[in-house]
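Next up, some structures in structure tokens.
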Structure I
């Protein structure tokens, strides 16, 4: 029995440690997707080993649990934003969404400054039309995968700034806010390794790096916020994830939930809040993120 538990401990420990190897090989980020579950499993097995009087292995496992668990805790901003705040409603619509009325009502009720959408198709394009009154500045791009991406803004678009990266799943435009021009972008990434995400991200990073000025980037990343992939995107866009509201997607079963929809704010902004919104006909929960800019020195 002891040997079987030790084998399970070793497998769980390898899964946890492997999830930190995304910088070495993209398989590491694929393991990182399940970090919540591998950490929980390692904690349970390590506690069992302590009961079985295997203290060295048991405490080593718990130390790894604590270290890995710290990466799951969202950072908190100490500053208070100055002036007005900005809100982003992020939503993967689901390509087959047929009745968008409840979703349109929820987005409208939140009265955000920006809306970012993925899996926009002919079936659900009515969502954009239904939001045009408050968000008249809209930009849609096709995506080679399922549906397109779109950005919607309450603030006017900077003329000539909108562009598409169809293969990369990116739509973007620069908008004129009271705090100056800001890039607004919607992103839909492919599934992680062994699928196409690593190659797509490699081509995406220089595109984001070329954007001049503050960047607000939101979308369905198909990757968790503590991954190396998201860290690279944050660095390229000079942005960071706003909070960690919780799991946005159920992976085939409600028992496995993963946070893969994110809102990134400019790196010099202050996170205020990030909350989940209902699915409302989609297979993804929405994210409502709020941020502001730091007080002037």
Structure II
């Protein structure tokens, strides 16, 4: 549930108060948004918390970015469910905006809050191709039933595995279960194939002929086996290690604020799906 989808189109810079003095920027901003969104009859038990704040570079210490966590309950179609999400706003103490960019190079200043891919994400349990000491480290968050992933990830994997000294490829499973729930069991099977040394099954799984909305596990397993040449069973979907590890991968994606698939990092920086064509090989 997104509170801010239409909000950003309505307000670019809004007065926080008649006076720009006194109360800290963060407190003024959180109080205003608390009052603003509490007016929505679909929202109840709203709580707005300041998670972090940072001075915006090149703003002469005038503008601050404030990361806020919104939590509460949202009612739609007679159903009420809890929600929790974060968003970044910017304020100079008098006004606020949801987007702020540099006039010099169009840098979007929300990037100062972007979590970074670190050494902890380059661990051997996720290394599927290449040497750990390869020149470049590639981290992939992907869903085998995502159409964009299907067009780019298999080709990336097929290419990178031929250059083990150039690319170390770390793969994280990110099934988008709200869009195509069948990707969850597929991801479990991909993980099992990975730990059993059937690495190429990861790329082949993207050719599984199955609807993203399929719930019949027998059909999903058959589609995986047909695409990969493996012989897994429905019982394999209950493998506790696979269940936990796929959930852990999804948790890591959430911590890094990965919002879509595929998301690919090259040496810690987000890149497009065909980045590898422009990388100089050392093999």
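Bear in mind these aren't lab numbers, they're just calculated from the coordinates by the rules spelled out. No experiment lies behind these values; they were computed from the predicted model shown. Cβ atoms are built from the backbone, for glycine too; each structure is taken alone.
Out of I, II, which structure matches 1.04 when Rg/Rh (Cα atoms, Kirkwood Rh) is calculated? The read-out was computed on structure II. The greatest value of distance in nm of label points 7 Å out along Cα→Cβ at positions 226 and 258 among structures I, II is that of II. Determine which structure produced the value 3.4 for distance in nm of label points 7 Å out along Cα→Cβ at positions 98 and 114, calculated from the coordinates; the candidates are I, II. Going through each structure in turn, the value belongs to I.
Structures compared: I, II; top value of volume of the Cα convex hull per residue in Å³, for residues 50-161 alone, i.e. the largest, recorded for I.
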